[in-house]
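Multiple structures are listed underneath, in structure tokens.
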Structure P
Amino acid sequence: MRDVYTRIFAATDHLISQASSFAEAARLINSKKYDLLITDLMLGDGLGTDLIKIFERNRAGAKSLLVSGSVEILAPEHRPDVYFEKPFKVEVFMAAVVKALA
């Protein structure tokens with residue numbers, strides 16, 4: 001998915017950082033200020049929903065997008081407001097990114 005995001009954002013003015021694990025992403029979130037978090041639900045060493053909690057604690061009003069093969073495994077009260085199930089339409093995804101950053 002990181003390669004997909006690289007291709008999607010290559011045609012935009014957005015600067016992105018990528019992490020290969022929950023631990024690496026948590027370190028980045030704790031060391032820099034980001035406007036938006038895009039995370040998969042299932043990470044090798046953690047859950048994207050927990051990463052979203054860290055992100056929200058570090059930045060009031062932070063926006064996040066969750067991507068997953070299936071969010072049906074999450075209880076409805078644990079689903080974020082905005083999530084995408086794979087595969088997703090790039091146009092719809094990018095509209096959500098623009099809205100979140102507005």
Structure Q
Amino acid sequence: MLEVIMLTLGFAGGFVYFAAYFSLTRGWISGTGYVFHGSSVVSCIMVASSSIYSEAWPSAVINVVFIVVGAVFMAKKAITDATAIPPTVVDASELTFQSDTETVTAAA
């Protein structure tokens with residue numbers, strides 16, 4: 001029974017990665033966002049677990065490498081996103097009223 005579960009886990013992981021990659025190539029998600037890399041990490045965990053159970057060591061090792069790459073990318077992105085100041089935020093002290101005198105006079 002455990003063998004069937006692990007085999008199913010491996011196939012499901014492959015399908016999750018296929019769906020993420022397909023979405024990336026269609027332009028539905030970004031290659032630099034959390035969705036693609038999160039899906040990749042989840043799918044690699046699933047495939048690596050199945051590979052370890054099946055003792056398919058090359059597949060297990062490369063999937064662990066991909067897990068680390070995706071996790072490091074997401075951690076760095078999270079730190080950058082948390083410390084970045086959104087570009088739409090403007091300090092109110094920098095705001096000025098800009099108009100020529102003729103327009104202001106005509107409006108009055």
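Rule-based calculations on the coordinates, nothing more; no lab input. The structure displayed is predicted, hence computed values, not measured ones.
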semi-axes √(5λ) of the Cα gyration tensor in Å, for residues 18-57 alone from the coordinates reads 15, 11, 9; which among P, Q:
P
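Tell me which structure, out of P, Q, gives -25500 once helix-only ellipticity at 222 nm (-39500 (n - 2.57) for each DSSP H run of 4 or more, over all residues; to 500) is calculated. Working shown, then result.
Numbers: P: -12500; Q: -25500.
So the calculation was done on Q.
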